[in-house]
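Q: Several structures are given next for inspection.
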Structure P
Amino acid sequence: METFSQFLSEETTEDYKVVILTVEVGDKSKTATKFEKQAKKMGLEVILCEFKKTSLTFDDGKYIISNKDDSMEISSKDTVVFIRGTPTRDSHLDLISELERIGITCINSRTTIQICADKYRSYVRLKDFRLDQPKSVLVPTEEDIDSALEELDSNFPIILKTLRGAGGVGVLFVESKRALDSLVQLIYKQNKDADVLIQEYIKTDGDVRVVIAGSDIIGTMKREVVEGDFRSNYTQGAGVKSYKLSDEEIRQCLIAAKAVDGDFVAVDFIPYKGKPYFLEVNSSPGTDGIEEANSGLNIAKEVLEHYRDVKNRYQVPIRCGYHEMVDIKPFGEIETKFDTGNSAYSVLHATDIKISGNKITFTTVGGKTHTAKLEKEYKARTGGGVDERPIVKLEVEFMGHTHELMFGLDDRSKRGTYVLLNRYAMKEMNVMVDPQKKMIITTMKGTSEWNQAIIL
């Protein structure tokens with residue numbers, strides 16, 4: 001039987017298929033090309049796809065992702081999709097959602113991409129995790145500039161940012177109220193639906209970028225402020241050098257990555273007053289600058305090796321209630337409770353249990369009788385002592401996916417719920433239970449016939 005510590009520390013390293021899904025191709029996506037070449041060098045099957053030329057189809061029980069010239073069969077078991085660039089079109093984001101829905105690991109998730117793409121939204125997220133940042137105030141309309149400035153409560157100069165922009169684009173240094181009024185007026189004249197924020201200015205000689213994959217720091221660099229400018233972006237010509245993080249900076253950078261649900265991200269901060277002041281989290285970090293600052297570092301290789309370990313391939317879980325209708329074959333849909341308790345096997349209600357050699361016959365919900373292979377017998381510790389439970393393997397279908405799960409058989413006539421799915425089943429099914437919601441997915445489907453029999 002697997003112990004709880006083994007469950008937490010389970011590691012499996014294996015090759016996988018790589019999909020590089022990029023907003024742009026060619027010279028405008030150097031990192032995507034670098035990842036493609038490195039994946040081939042490592043012997044991984046890889047396909048490079050441009051969002052606008054990519055399709056996802058389901059044919060003969062298989063999911064196929066295709067670009068203009070090539071295609072690849074993908075699955076939740078062996079595929080990782082790397083998102084390059086910042087997709088903003090609904091159709092591109094919806095493709096990511098569809099990949100996540102079928103259990104594909106996407107680096108990064110749609111949620112993370114959208115948080116990181118919105119400077120104010122990411123500011124709020126980091127603030128929720130009590131990370132220090134330059135104070136920022138949203139300016140929703142041109143008429144709100146005075147109240148926003150009052151709320152900011154900072155002397156000039158200040159920083160003006162459009163909510164969407166990368167590589168230092170859309171970041172402005174503002175030295176006076178007159179200049180601020182003119183810039184805001186110009187922005188909203190060009191786009192009445194524009195979103196901007198103002199931010200206190202912290203004078204610095206540069207900022208620090210930390211590239212993170214999961215909980216591993218891949219590389220760091222300090223970017224110096226561009227001469228005659230206030231920005232320190234590598235794409236704007238900033239000089240770079242290596243940087244050694246303190247233990248506290250490591251801790252807070254990892255928190256910042258998790259604050260945006262990031263997996264492979266770059267965290268940017270200013271060392272200020274002895275602690276990091278965070279600027280942003282980038283969901284599609286480049287590699288050139290940080291590799292220049294750290295001789296011999298190959299970001300693409302490090303990241304691709306990171307995801308060889310199955311435990312690092314995070315799949316966006318399906319949100320469900322703590323009770324759902326689950327199709328347990330051959331018995332049909334049965335109301336099931338998701339239970340994270342420390343039990344080795346899921347539990348299925350059974351009476352009239354008869355064992356003959358390696359065969360077992362039992363009766364379950366609705367008086368249905370079934371014969372199955374006896375996998376083993378297990379001593380389960382319960383509040384009343386130790387129960388001897390036979391173990392069977394059954395097919396379970398939920399959210400369009402079929403899984404083979406192990407069940408311990410137990411007479412649950414007086415226990416209220418006929419089926420318990422344990423944490424191992426939840427891991428296999430990739431579900432996340434909302435303890436505040438009884439049913440989310442199946443919305444009480446089919447429960448009327450069981451209202452008399454099941455005590456909830």
Structure Q
Amino acid sequence: MLFFQRQPCGTTTTISHLLPAAHGPEEYTMDVTATLSLGDPLEPARKATAEMLQTRERTYSLPQPFYTDERLFQIDMQEIFHKEWLIAGMTCEIPAKGNYITLQIGKNPIIVVRGAEGKVHAFHNVCRHRGSRLCVSEKGKVAKLVCPYHQWTYELDGRLLFAGTEMGADFDMNQYGLKPVNVKVAGGYIFISLAQNPPAIDEFLATLDHYMEPYDMENTKVAVQTTLMEKANWKLVLENNRECYHCNGSHPELLQTLLEWDDTNDPRASQEFKDHVAASAAAWEAEKIPYLHKSHGLRNRIVRMPLLKGTVSMTMDGKQACQKLMGRIKNPDLGSMRILHLPHSWNHCMGDHMIVFTVWPISAQETMVTTKWLVHKDAVEGVDYNPENMRKVWDATNDQDRRLAEENQRGINSTAYQPGPYSKTYEFGVVNFIDWYSQRVLNNLGAEPAPYLKEVQAQ
């Protein structure tokens with residue numbers, strides 16, 4: 001019998017033969033981070049995935065398996081969600097030492113915790129004794145991380161502190177700390193990556209820090225949070241978000257305040273819109289509010305967009321949702337600063353509140369979407385803001401998008417489905433997303449880049 005270690009590109013390498021019982025335990029020693037498997041059942045699917053991405057028509061939707069097949073979903077998890085940077089949460093959610101949040105990335109439970117001197121740590125939420133989850137609540141506060149099964153106890157920086165009295169005199173606690181997860185903090189956001197060598201992101205994080213400075217994110221709080229389950233592939237959820245081609249027919253509440261242009265460089269932009277942008281930019285400049293369009297490859301984009309004239313916030317009447325403005329902001333009329341972070345987040349930052357959306361794949365045809373509304377930490381519910389009023393527009397919009405994505409999925413499941421053409425004007429954001437996705441999957445699979453992507457500059 002053989003043990004195998006899974007390699008990044010999907011190949012398998014023999015680690016060792018199973019030794020007879022007469023051999024000592026030291027002969028079984030291997031890297032504790034190694035993943036054992038019986039081989040890679042996804043290898044044929046990996047080759048097929050690479051071939052489909054290399055030969056597809058760039059400006060058309062993806063072949064059917066990308067939206068329907070469970071094997072390809074597993075590849076998405078391994079090559080995208082286990083390797084790219086993800087937004088785990090906001091720093092204001094863990095304001096003090098011992099505060100933690102938990103999340104699930106595929107089969108991987110993760111814990112993010114505030115340690116000593118304010119440092120944010122992230123770990124696999126897995127005890128090094130027998131693998132039980134340490135923290136079972138979505139959030140909380142602890143002095144130490146204690147496994148509920150056998151009370152193994154860890155410091156907030158992951159070190160094992162206590163393993164009972166029955167592990168033997170030769171037991172070395174230093175070898176059994178929690179397995180760390182890469183973590184970076186910027187602009188009030190907590191980014192994590194499960195990869196051994198995650199992609200470069202520091203340049204974007206510096207930009208994010210600059211653009212979020214007016215909001216003073218350490219002094220904010222989550223006023224409302226919702227979770228929406230959608231019976232659709234995660235890429236359909238993202239594709240829906242990356243265009244407003246559907247907005248006029250589907251989002252009456254959103255269009256009370258949102259202008260349909262994707263950004264200030266939108267090729268469809270009218271002169272009236274350009275004039276509105278110029279006037280808004282002059283006001284933002286006077287208040288030293290960052291607003292210029294900044295892109296970092298296709299993965300990250302920040303741009304401040306004006307809202308409909310006469311409106312200042314994404315509410316049904318366009319008025320402030322929160323009377324206490326965020327950070328150092330004095331003028332509520334800041335439009336909406338849109339932040340894109342692929343593979344799974346978009347954001348709207350206004351003067352009075354901000355909204356953070358994250359997308360979490362559950363299965364090939366199921367996705368969880370979380371929405372968080374943030375306000376100044378001193379804003380008082382029922383005095384400064386009404387949660388129902390604050391969330392009404394995006395509750396409606398999220399549900400409308402859910403129905404659209406689910407109907408999209410039902411149609412794609414049909415034997416009649418074949419990839420259809422994206423609009424080069426209304427849907428260029430979708431093309432950009434699929435370009436990024438295709439490039440990252442091929443790169444992470446160790447496959448040759450697609451000919452049509454050779455000119456695409458993506459991280």
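Bear in mind that the values in this text are calculations on the coordinates, not laboratory data. The shown structure was predicted, so the numbers you read here are calculated from the model rather than taken from an experiment. Cβ atoms are built from the backbone, for glycine too; each structure is taken alone.
Q: Can you tell which of P, Q yields 16.4 when Kirkwood radius over Cα pairs in Å, for residues 138-281 alone is derived from it?
A: The structure behind it is P.
Q: Of structures P, Q, which gives 17.8 when mean count of other Cβ atoms within 10 Å over residues 58-65 is computed from the coordinates?
A: Q
Q: Now for a different question. Using the calculated result 15.0 for mean count of other Cβ atoms within 10 Å over residues 194-201, pick out the matching structure from P, Q.
A: Computing mean count of other Cβ atoms within 10 Å over residues 194-201 on every structure in P, Q gives 15.0 only for Q.
Q: Let me ask something else. Given a value of 6.4 for distance in nm of label points 7 Å out along Cα→Cβ at positions 98 and 418, point me to the structure among P, Q it was derived from.
A: Q
Q: I would also like to ask the following. To which of P, Q does the computed value 13 (relative contact order in percent (Cα under 8 Å, 6 or more apart)) belong?
A: Matching structure: P.
Q: When you work out FRET efficiency 1/(1 + (r/R0)^6) of positions 106 and 258 (r between Cβ atoms, R0 = 30 Å, to 0.05) for each of the structures P, Q, which one comes out largest?
A: P
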